[in-house]
Structure 1
Amino acid sequence: MKIPEHGGNINLEEIYLDFSANINPLGMPLGVKQAVIRDSENWEKYPDPYCRKLREKLAEKENIPAENIVCGNGAADLIYRITAALKPKKAVILSPTFSEYKKALQQIGSNIIEYQLYEEDSFDIRSDFLDYIAEDVDMVILCSPNNPTGRMIRPELLKKIAGKCRQFNINLLIDECFIELTDCTYEYYAESYLFPEMIILKAFTKTYAMAGLRLGYAIFGRTSTAHDVQERDQFWSVSTAAQTAGTAALEEIEYIKKAVELISHEREKLTEKLKESGFLVCPSRANYILFKSEVPLYEKLLGYGILVRNCANYSGLSEMWHRTAVRTAHENEILIETLNKIMR
């Protein structure tokens, strides 16, 4: 069977529980659903190509001028638009990490340098990463929490990375699409170290369980860069429904608090249960967990109607590595029970 490149393959009819996509286990907020339905009469009109209402709301939330924010059709859309606009000749990325960074860079012919993360370091970025930031580098792409490891960049190291990129005028793109589902303090957020060449990528997709609507945004340290990216690619990249949903989602403050509490609690329980079942577990701060088994599990779990993310197509990982989303207590229990059946 061909293994899907990304999680959330809903086309498989035999799926009973999907742990492959790292979606907020609370599901889309009711208020967001209601807002989209109420606004359905506007769907026959073209959407605002500049997402002005949504960007104004985001500006309030992020304390960043609206002109420094660009919205897109999910975070992946913005990754391709950013790399196409900046055209880095040489870029540094992590390995393993989200595959779309490399694919986007390959499309524009970048010389890609991969910084290897190691199992014995819990896949953390080491201090020697600073040696990869040199004058001939045009872009550095990081992910925090990293996908699929769930590891955060240590604040003291993030500060040094930002400082060195600023020193050499290197564009630093930091993907924080999962950070709002962590319990990390503000010092872990890249905005603490924002400088003109920094770009911070975020998404509603996972945070508000809006994967089907596709909505992401990027914060730019420099207004002119935001403008260049805004003018890149198709004119109407964000639908009216997605803009309405995003605007409504930003009001869901208690929903995020509840989700973080649930995920933090269930992640700890699921981590311990995976360890008890004999798996090697990478300690995660995110709403997903990377773990290693002695045998491939993807197709075995599929036989029980359970889908996890096989990590064989992540650079530096094998088919023995799997990523599971942190779901509700009931769903997580079913996953553990099924894994124990398989491993007996």
Structure 2
Amino acid sequence: MTSEEKKVKFAVVGCGHIGKRHAEMISRNPESQLVALCDVKPKEALGLDAFDVPYFTDAAAMLDAVPEIEVVNICTPNGLHAPLSLLALDRGKHVVCEKPMGLTKASCEAVLSKALQKHRHVFGVMQNRYSPPSEWMKEMVEEKRLGDIFLVQVNCYWNRDERYYKKDGWKGTADLDGGTLFTQFSHFVDIMYWLFGDITDIQGRFADFNHKDLTAFEDSGLVSFRFLNGGLGCLNYSTSVWDKNLESSITVIGSKGSIKIGGQYMDQVEVCHVQDYTMPELPPTNPANDYGAYKGSASNHHYIIENVVDTLKGRKSMTTNALEGMKVIDIIERIYQKRDERPV
């Protein structure tokens, strides 16, 4: 069997909503093979009957028992992402890490250092980069069709209430969740960084309006900053919206025109008014991940698995690398330093 025909062997650690999604996408990919699953809960409690592979409740034991694993997909609570990435890398495995890559820049640097030492890849899961409006806006920025960037505004207004923050669950905790920007809105910090680069001169106001009994951190923030590449920006976010998500949008004002991508999940081009430019028709956007009472970002995870296979087989480069994943954490950490200087 040639390396081109050989299937890439994956294991998934963390088998909640997102972990099951990863397992499903691996199983559907003709060049991938799911060879193990791992979660601290018993298999019967997780609804994993569709996956007939060895099941473990300890990641180290899984790696010992199934040495043929090539890629470990980490879909656990946020605070475990960096330690489990280090474990997998130490055993010589590639890593696919759900967002966020870690809860501190230092933990991400440790993962990056280990990956370089072991000559292994760490793939960040930032699937919003694959949405047609995001890809179109990246092209607009790279081709400088908007001219000089003056202003960028990112608005993220979602609903996360007691239906989401379950009692005795990890969501909402300081050590395993980390904060609203890590869990809910790191996708949109990533899109902003991917398009416009790093930020400085951060200022912020933060509040906890209606999550005092649900989370250990703020539910809302208004953050302003300057881009190192030029232009001003702001990020306004909240999980206090009543009943259902309101919007995730990005508005860009440049010297040659303005564009706005809006909708609940930053998935619809609402404005395109650009000098000497006619808006093309974009492919449809995939629907949002549906978790019953609440929804998340677009369900583009099959692109992640495709990219892992393509990268490991030398056909393409990775879409989101560990350095970019670390930069998103660095930006969030610096925003949260402003929050912690002035407690909510």
* To do: Can you spot which of 1, 2 the value 26 was calculated from, given it is relative contact order in percent (Cα under 8 Å, 6 or more apart)?
  => 1
* **Origin of the value 59, 54, 37, where Cα extents along the principal axes in Å was derived from one of 1, 2** => 1
* Assign the value 4.7, calculated as distance in nm of label points 7 Å out along Cα→Cβ at positions 135 and 183, to the correct structure from 1, 2. => 1
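Where a number appears in this text, it was derived from the coordinates with a stated rule and is not lab data. Predicted, not measured: the structure shown is a model, and the values here were computed from it. Cβ atoms are built from the backbone, for glycine too; each structure is taken alone.
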